Structure 1
Amino acid sequence: MNMQKRNIQNKNQKGFTLIELMIVIAIVGILAAIALPAYQDYIVRSKISEAVVGMSEAKTGVTEYVSTMGAIPVTADADKFGIDLDERSGEILNKISFVNVVGTSVTIVGHVNGAVTGDTGLVTLELVGTVDDDRSLVWVCQPGTTDPIASEYLPANCR
């Protein structure tokens, strides 16, 4: 009889109880509820980073022009910078345009498909290049002035 008691006790100690399983499932659910929105924002920021990389084509063209000519032109002429301003067939960056080109600064506007951020239409992101004292360009990344992208979706180097 003593042997039967031991077998019964050993069987009762195997596995997890229903309460323990429910606690683990609740913890996993809480972690998923916290991690999922952060992950989704990370995905959007990575896509916007891809748009910034696409805009670097224009940034490089302007920088080369300024280093060669010594100044920013008064008007925005894409041919001077060697940049294609036509619409693109990409999923993220729709097109690039120039706004507010003056003798000391140039603004490159990236028009991003709003579906990337959950918006409708296009949202904008700007790279503003300003001529420094040593005639080099200093670039600042920021949300656009027209239909700006939400600041939480800006890449880390734009915040």
Structure 2
Amino acid sequence: MSTPAFAVGLVRSFGNVDRAMDRFSRDLARTLTPEQCVEGLRTHADDRFTPPMFGPEAPLTDVVIHGADILRPLGRTPAVASEALRVVLDFLTTKRARASFAARDLDGLRVHVTDLDLQLGTGDLEVSGPALAVCGALLRRDPFLDELHGPGVAALRAKP
């Protein structure tokens, strides 16, 4: 999809990206056969598109979290390189991610990412757990909160 077509669709959806993407997806599904969809994915598998005003961290974050969204109900976990998880976590703690990805902020929290030996935030309430669960929790995937531990988990649950 071209940037102008995306902008028009976003305006028609009153700036709601979720609504716009839902509309784009439904329109595309009506016009393409499943075989054409698969072929389109294969054709663009090597594309390195980044959304305007974002770097490669944004699409990487999408791939990591949506992969987890899809595999989790199947009892599976995506295999994500620790370097990629570190990049995603660094991105999710930025103002830009909070504004555009609706990521939770870490105000008052100190998060220990156990499988990366990484510390995020400087607050008094501690949270600890694996990187993918922290990513999911920051992106408001509440089922991931069950994989985290510490007094800060209640604060994460309460964050709007």
Structure 3
Amino acid sequence: MESMSFAEALEREHQEIDTGIAAFSTAPGDRPTLIQAIHALRRHIYLEEDLLFPLLHQAEPGLAAAVFVMLRDHAQIWGTLDALERAVDTGTGLALQKRLTGQLLHHNLKEEKVIYSRVDDLLDPAAAGRLQAFLASGDMPGGWVCMMKARHLPGNPVLTTG
């Protein structure tokens, strides 16, 4: 990532994920490629919600509304991913894949224009180092769920604390 900005690296992840998901529409039997793309997308959402968004919010609190929109989109995308994984296991899923493609098209455009355009200017060296390390080899914790989906899980302490 030496010659690539964080914004470029994150956009490249978008492109790689989109390519993996699109491959399913031309080869619906290619379940491994789709599952790999779904895992990469979940990891990407984790990176944003657990690492990137808090850093950006700390650096520029004015991004809170934009981050909220991204979190809401992530919850919708996460639900589609859950449904798509179930559908793929039954040999179906093209309609869900098309829904996901549309969601990602709109989400990625907003995210790249509003959030990613600020990343490289706002991250301090320590934050940049953490993000770079995760991009190189990090993975999300097992069982992790995006923030707005987690708020609606039964027994989640977020529901009872506020």
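We did not get these values from a lab; they are worked out from the coordinates using the rules stated. Note that the structure is a prediction, hence the values are computed from the model and not measured. Cβ atoms are built from the backbone, for glycine too; each structure is taken alone.
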Out of 1, 2, 3, choose the structure whose coordinates give mean count of other Cβ atoms within 10 Å over residues 105-112 equal to 18.0 when calculated. 2
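Can you tell which of 1, 2, 3 yields 5.3 when distance in nm of label points 7 Å out along Cα→Cβ at positions 25 and 97 is derived from it?
Working: 1: 5.3; 2: 2.2; 3: 0.9.
Source structure for this number: 1.
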For mean projected area of the Cα convex hull in nm², for residues 17-72 alone, which of 1, 2, 3 scores largest? 1
Here Cα Rg over 2.2 N^0.38 Å has been calculated and equals 1.81, so which of 1, 2, 3 was it run on? 1
Identity of the structure behind 13 (criterion: relative contact order in percent (Cα under 8 Å, 6 or more apart), calculated), options 1, 2, 3: 2
